[in-house]
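Take a look at these structures.
Read the figures in this text as sums done on the coordinates, not as results from a lab. None of the values given here were measured: they were computed from a predicted structure. Cβ atoms are built from the backbone, for glycine too; each structure is taken alone.
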Structure 1
Amino acid sequence: MITAQLVKELRERTGISMMDCKSALQETNGDVEQAIEVLRKKSIIKAEKKSGRTTNEGSLVVGDAESNSFLVEVKTETDFAAKDQDFREFLEELKAFCSKNNIDSSDDLNAKFKQPLLNIIQKIGENIVISNYLSIDKSDGFNFSYLHTDAKLASIVKMKANDEAIGKDIAMQIAANNPLGISEDKIDQNILAKEYEIAKATTENENKPDDIKQKIIDGKIRKFKSENSLLEQDFIKNPELKVKDLIKDNEILAFVRLRIGE
């Protein structure tokens with residue numbers, strides 16, 4: 001006989017729905033251990049069926065391993081799932097795993113962390129995707145991170161000198177202002193080429209000499225480079241300072257940034 005106590009025990013041990021637990025116990029004539037195996041197999045099938053569903057919400061994980069600091073983007077179908085307690089515990093498990101293991105990329109992480117991912121998909125009942133893994137090594141510098149309170153925006157910056165207050169401020173700057181490069185010459189040339197074409201297109205219908213049009217285009221590109229260069233940006237806590245003035249003799253070596261859905 002399948003009792004309510006047996007179903008409750010299986011539910012507590014697996015986190016899977018009461019209905020699925022009861023069905024598994026009926027299939028195994030009340031044997032809890034066998035029912036767990038049945039649920040594990042079915043969980044994989046159900047989880048993989050959900051894998052094609054759209055994910056637009058989620059949370060970011062920020063952490064440190066022995067050799068690097070990392071950002072992980074985990075996407076869900078709804079914000080409700082992203083706030084679920086089981087999902088929060090899954091993120092902590094994921095963070096601990098990344099801290100203790102050598103991860104090369106999001107594909108590598110998905111392969112190594114497949115079973116816990118399938119388990120949480122089964123528990124939550126939504127498609128959940130580890131969609132991005134970014135890291136900065138710790139050699140020859142000091143890493144500082146920022147995670148917004150909603151866990152949907154985060155960044156890591158690597159500084160030459162160990163100044164925690166400045167490092168955290170720069171990490172927040174990166175998260176808030178989304179620079180395209182540390183300095184103007186580090187901005188992707190393909191991006192600049194597209195901006196140039198856009199600026200050029202805005203002057204085509206203007207009744208001005210070509211040299212004046214060119215000055216307008218050049219001015220727009222200078223402004224774009226300044227606004228998107230981290231060192232040239234106004235410091236968010238004090239717009240009278242540039243980031244380059246804030247860091248003084250320190251040096252920004254690298255940064256990464258993630259926002260859910262971008």
Structure 2
Amino acid sequence: MSDDVQVWIKALRASHDRLARLVGGLSPSAIDGPSYCSDWTVAQVLSHLGSGAEIHLANLEAMLAGTDMPSRDVYQEIWDRWNAKSPADMAADALVSDERHLARFEGLSPAQLDGLAWDFMGRTLDAAGIVGMRLSEHASHTWDVEVTVDPSATIPTTSADLLVDLLPGRAGRLARGDQPGASPIALSVTTSAPSRTFVLRLGDDTVLEPGTGGDGGQLATTGDGLFRLVYGRLDADHVPPGTTLDGPVDLDELRRLFPGF
């Protein structure tokens with residue numbers, strides 16, 4: 001995993017620019033139409049990204065100032081305000097909020113970036129980890145919008161090359177569904193673009209760890225494919241070419257294990 005925060009910031013910039021181009025080409029009916037997220041319209045996905053950018057910026061300002069993080073009540077006020085917007089305003093304002101958050105990161109000095117630390121869910125994130133968390137959210141929800149107009153959409157390699165290395169820290173928390181019938185079992189996982197090897201251990205706990213091994217079958221896919229599998233976005237109509245899974249576990253079982261959000 002790259003610990004160079006500038007690499008992560010540049011990837012987030014590329015994802016923002018991609019989203020801006022995409023939203024700029026959407027009609028009002030498409031913006032108010034369904035997204036890949038079954039419970040959200042495209043506008044609501046964009047509202048989620050916009051409110052998330054506002055929250056991340058508030059968190060960042062607190063870290064820089066050395067003050068307490070905003071309370072849950074502050075977050076709720078932000079969500080309520082965004083939920084009250086019209087679909088058109090959700091879309092337009094999301095890009096403004098996203099740009100504001102990203103530009104703040106781009107303007108920080110090396111010393112300011114080095115000083116960032118966030119205690120989050122039992123671990124301390126440095127600047128690269130903080131931006132990486134936002135990139136995971138940004139890339140997945142940008143795909144949720146893009147796939148509505150391009151069924152062949154993928155997570156771009158500028159993001160996938162980085163995000164695949166975050167999956168070992170995320171897979172266990174995102175494995176909220178039913179375990180495959182063959183569990184406990186260990187699958188060998190190989191990806192292309194980027195080239196990586198993992199072991200996916202299924203059982204009482206789901207663990208994805210870098211390395212080789214696993215005698216319960218082999219999953220081969222792209223970095224984009226593995227990211228979307230873990231994030232619940234690898235349905236049968238959106239599987240990267242060349243994806244294979246050999247052994248007693250099938251893709252439908254893994255989809256149920258990783259239901260997404």
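Data for the structure
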read-out: Distance in nm of label points 7 Å out along Cα→Cβ at positions 8 and 224 - structure with the largest value, from 1, 2; value: 1
read-out: Source structure (of 1, 2) for mean count of other Cβ atoms within 10 Å over residues 72-79, computed value 20.8; value: 1
read-out: Answer label among 1, 2 for the case where Kirkwood radius over Cα pairs in Å, calculated from the coordinates, equals 21.6; value: 1
read-out: Structure (1, 2) behind the derived value 129 of volume of the Cα convex hull per residue in Å³, for residues 56-167 alone; value: 2
read-out: Which of 1, 2 yields 28, 25, 16 [Cα extents along the principal axes in Å, for residues 176-239 alone, calculated]; value: 2
read-out: Per FRET efficiency 1/(1 + (r/R0)^6) of positions 80 and 128 (r between Cβ atoms, R0 = 25 Å, to 0.05), the highest-valued of structures 1, 2; value: 1
read-out: Read-out distance in nm of label points 7 Å out along Cα→Cβ at positions 64 and 144, computed value 2.8, structure in 1, 2; value: 2
